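**Student:** Next up, some structures in C-alpha cells.
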Structure 1
C-alpha cells in the first residue's frame with residue numbers, strides 16, 4: 001500500500017539554511033504490516049512519516065499510498081489525510097474540545113457524516129482505543145496521561161484510516177501506561193488485519209515487544225530493514241549508529257562472549273528464558 005521511490009527531501013532549499021533530511025529512500029510497506037521505524041534523533045524518521053500523509057512533499061522522488069500518487073500536483077490532500085491517520089508525539093496537547101466525545105467526533109464531523117454515523121464511529125473507535133465509554137462526556141483535560149493518549153488515538157481511528165502512524169506513542173508515560181498503550185496498539189493490529197500500523201519509537205524494548213517489521217534510519221538513509229529477529233541479530237550495527245538494543249539482548253551478548261552457546265537474535269525476556277533453560281537442559285513453555 002505504501003511505496004517510496006528515490007525520495008529525497010531538502011529543508012529550506014535555496015537558502016543559507018539548506019539541509020538535506022532524506023536521501024534516496026526506497027521502501028514498500030504492504031497491507032497489514034506492523035512496522036516500526038527507529039533511528040537516533042535527526043535520522044529522518046519523523047520527516048519520512050510526514051511524507052506519508054503529505055504534510056511535506058519530497059524534493060524529488062515519488063510516494064504512492066493505496067494507489068494514489070501523493071506527490072502529484074493535483075493530489076486530493078483531504079483524501080490522503082482520511083486514508084493516512086497520523087498521531088503526533090504527545091497528541092494529548094492537541095485535545096481541545098469540551099468533551100472527549102466531541103474531540104473524537106471532530107474528524108468525522110468534518111467529513112460531513114450523519115449524526116448517527118458519527119455517534120457509531122465515536123463509540124467504536126473509543127472501544128478500539130481501550131477508552132471506557134463512561135469517559136466520553138468528561139473533559140479531555142480531566143483524563144490521565146494514558147487516557148488522553150487513547151482519546152487522541154480514538155480521534156484518528158474515527159476517520160477509519162487505512163494507515164495508522166504513531167509517533168512515539170509511549171513517550172512520557174509511566175511503565176504501566178506504556179505497557180497499556182502497547183497492548184492497545186497490538187490489539188488494534190489483531191482486529192484490523194488490513195490496516196497498516198507504523199510507529200516510531202526510541203525504545204528498543206517497545207519495538208521488540210510490538211513490531212513485526214523494522215526499518216532502521218541513519219543520517220537520512222535506510223540503514224537496514226527486516227523482521228524483528230533479523231534486526232536485533234545486528235546488535236553491533238545498531239550500537240555503531242547510536243541506537244541502544246533491548247537490555248536482555250545486551251545481557252545475552254555478554255553471556256555469549258563469556259562462552260555460553262546462545263543465539264544472536266534474543267530480544268525479549270521470554271526468548272532468553274527459553275534459550276537458557278534449553279541450554280541448561282530444563283524445559284519451559286511460554
Structure 2
C-alpha cells in the first residue's frame with residue numbers, strides 16, 4: 001500500500017484538472033487544429049475579419065491566406081499579431097508583454113506573435129525551468145523563488161529558482177541562460193541540458209494553458225546566493241527538502257513549479273520505491289511526454 005506521503009503527492013497531482021473543452025471552440029489555423037478559444041474571443045475575432053474566419057458550434061477556422069511577402073510563417077504571424085493588437089485595444093488580451101514567441105510544429109516554426117496571445121488562443125508555449133539544488137551538511141536543499149506581487153500570473157507564489165518562456169528564436173540553452181541571469185544572477189560555465197519534459201494543459205483565467213516545459217537540474221555551490229535582476233522575484237531562499245515539499249503540497253508553489261520540483265525529487269529517488277507510483281501517475285495524467 002502507498003505510504004501517506006506518496007498518497008498526498010498523488011492526490012496533489014490529481015488536484016488540478018487536465019483540460020477538457022466545456023464551451024471552448026477548437027481553433028484551426030490554416031488547416032491545423034492548434035488551440036482553444038472561448039466564445040467571447042471567438043466572437044471578437046469574427047467581428048475583426050469575417051472573410052478569413054469561419055465558426056460553428058464547436059470549431060473556429062482561421063485562413064490567413066498568402067497575402068504579403070515572406071514565408072507562410074511570417075504571413076500567418078503578422079495576421080494574428082494584428083488581431084492580437086485589436087483584442088488588446090478591446091480589453092480582451094491582458095498581460096501584454098511586447099515579447100515575441102514562436103509556435104513550434106514538427107516541421108518548424110508555424111508562426112511568431114505576441115506572447116500574451118498564446119494563452120488567449122490556447123496555443124502551446126515553450127518554456128524552461130530549473131531546480132537549483134545544494135548539498136549541505138544537513139542534506140540536500142532547494143533554492144526557491146518567491147514571485148513578485150506585481151506579477152500578473154500567480155503573484156506572491158513560490159517558484160523554481162529559474163523558469164520562464166522561450167522568446168522567438170531562442171534555443172533552450174540561450175533561454176535558460178537568460179532566465180538564470182535575470183531571475184537569479186546566475187552565470188553558467190556550462191548550460192545544463194534538459195533532464196526531462198513536462199506537458200501542462202489546463203484552463204486558466206487568461207484562457208487555456210498548454211505548455212511544454214524543458215526541465216533542468218543544477219547543483220549549485222554552498223556559497224551561491226540568488227540575486228534577482230529583473231524585479232520579477234521578491235525573494236529567494238534555500239529550503240531543506242522536507243519543508244519545501246510540505247509547502248508544495250499545501251499549494252504555495254505555482255502549478256508549473258510544483259511539477260518541476262516533484263520531477264526533480266523523483267530523479268533523486270526521494271520517495272524511494274514509492275516513486276514508481278508517482279511516476280505512473282504523472283504518465284497517466286499526461287504530464288510526461
Structure 3
C-alpha cells in the first residue's frame with residue numbers, strides 16, 4: 001500500500017467541493033493517506049470525513065517511508081512543504097488550489113475533474129525535477145527557523161533608515177552599499193520575489209545564485225549572479241538597528257540579531273519536485289507569467 005501525505009495551509013471555501021472530490025478520488029486507490037498540519041481543521045470545516053486519513057500534526061511524525069507528498073494550495077503552500085519533507089527525499093507534487101501556481105504540478109479544474117493525473121502519480125508516471133536549496137547559518141542566537149529555502153533568503157529593514165550591507169563571496173569582499181535589504185535567490189526563486197526587485201529569470205537547472213539588492217541607494221549596485229557552490233557572507237553595519245531587521249527563508253521570517261553574520265551556501269540535499277508530462281518551464285513562463293505577451297504580436301482579420 002502506497003503512503004501518500006496531504007498537506008495544506010489555507011484553502012478558500014469555494015474550493016471545498018473540489019477538495020472533497022480529490023480526497024474521494026484518492027480513497028478509491030490502494031493508498032494510506034496522511035493528513036498533515038492545518039489540513040485536519042480544513043477537512044473538518046469542509047465537512048469531509050475519511051476513515052482512511054491518519055493525522056500527522058508535526059513534521060517529525062511524518063512516516064519516513066512516505067512515497068508521495070501532495071501540497072494542496074498555491075506556491076506558498078508548495079514552499080512550506082519543504083519544512084515537512086526536509087531531507088527525506090520524498091517527491092512533492094503541488095496541487096494548485098491557489099492563484100498563480102507557478103511551482104505546482106497540477107491545476108484542479110473543477111469538482112467533476114476525472115483526476116486522471118492521480119493515476120499517473122500513483123503509477124509513478126512522472127519525472128523528478130531536483131531543485132537545489134539554500135542553507136543559512138547565523139553566528140548568533142535567533143528564533144527557531146528551519147534553515148533551508150527553496151526560493152530565497154533575505155534581509156529586510158523595518159526602520160526608516162536604510163541598511164548598510166557588506167558582502168563577501170568566498171574570500172572576495174565587495175564594497176559596502178546601502179539598501180532596503182538583500183535578496184539571495186536560487187534559480188527556482190528567480191521567478192518569485194527576485195523577479196519583483198529586478199533580478200534575471202534563470203532556468204530551474206541553472207547552477208547559480210542571484211544576489212539582488214532591494215532598492216539600493218547606489219546606481220552602480222545591480223543584481224549579481226554567482227555559482228551555486230559559492231559561500232556568501234553578509235554583514236550589516238551597527239546602524240542597522242538591533243531587532244529592526246527581518247531574516248526570511250522563503251515565506252518564514254524571524255528578527256535578525258544586530259551585527260550578526262549570515263552565511264548562505266548550497267544545501268546538501270535538494271527538493272524533489274514532481275513534474276508530469278507537459279509540465280515545463282518555458283510554457284509556464286508564457287502561460288502563467290505571460291512572458292513577452294504583447295497584443296501587437298497578434299493579428300486578427302478585420
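Every read-out reported here was derived from the displayed coordinates using simple, explicitly stated rules and does not represent laboratory data. For clarity, every value in this text was computed on a predicted model and none was experimentally measured. Cβ atoms are built from the backbone, for glycine too; each structure is taken alone.
**Student:** From 1, 2, 3, which structure was P(r) over Cα pairs in 5 Å bins from 0, in percent, for residues 10-81 alone = 3, 13, 24, 24, 21, 10, 4, 1, 0 calculated on? Display every interim value, and only then the final one.
**Tutor:** On the way: 1: 3, 13, 24, 24, 21, 10, 4, 1, 0; 2: 3, 15, 23, 20, 13, 9, 7, 5, 3, 1, 0; 3: 3, 14, 28, 28, 21, 6, 0.
Computed on structure 1.
**Student:** Which one of 1, 2, 3 has helix-only ellipticity at 222 nm (-39500 (n - 2.57) for each DSSP H run of 4 or more, over all residues; to 500), as calculated from the coordinates, equal to -9500? Don't jump to the answer; show the numbers that get you there.
**Tutor:** Values: 1: -11500; 2: -9500; 3: -4000.
Computing helix-only ellipticity at 222 nm (-39500 (n - 2.57) for each DSSP H run of 4 or more, over all residues; to 500) on every structure in 1, 2, 3 gives -9500 only for 2.
**Student:** Going by Cα Rg over 2.2 N^0.38 Å, for residues 74-217 alone, which of structures 1, 2, 3 comes out largest? Mind dumping the intermediate values first?
**Tutor:** Details: 1: 1.01; 2: 1.13; 3: 1.25.
Comparing 1, 2, 3 by Cα Rg over 2.2 N^0.38 Å, for residues 74-217 alone, the maximum is at 3.
**Student:** On to the next question. For distance in nm of label points 7 Å out along Cα→Cβ at positions 42 and 130, which of the structures 1, 2, 3 scores highest?
**Tutor:** Numbers: 1: 3.4; 2: 4.2; 3: 2.9.
Going through 1, 2, 3 one by one, distance in nm of label points 7 Å out along Cα→Cβ at positions 42 and 130 is largest in 2.
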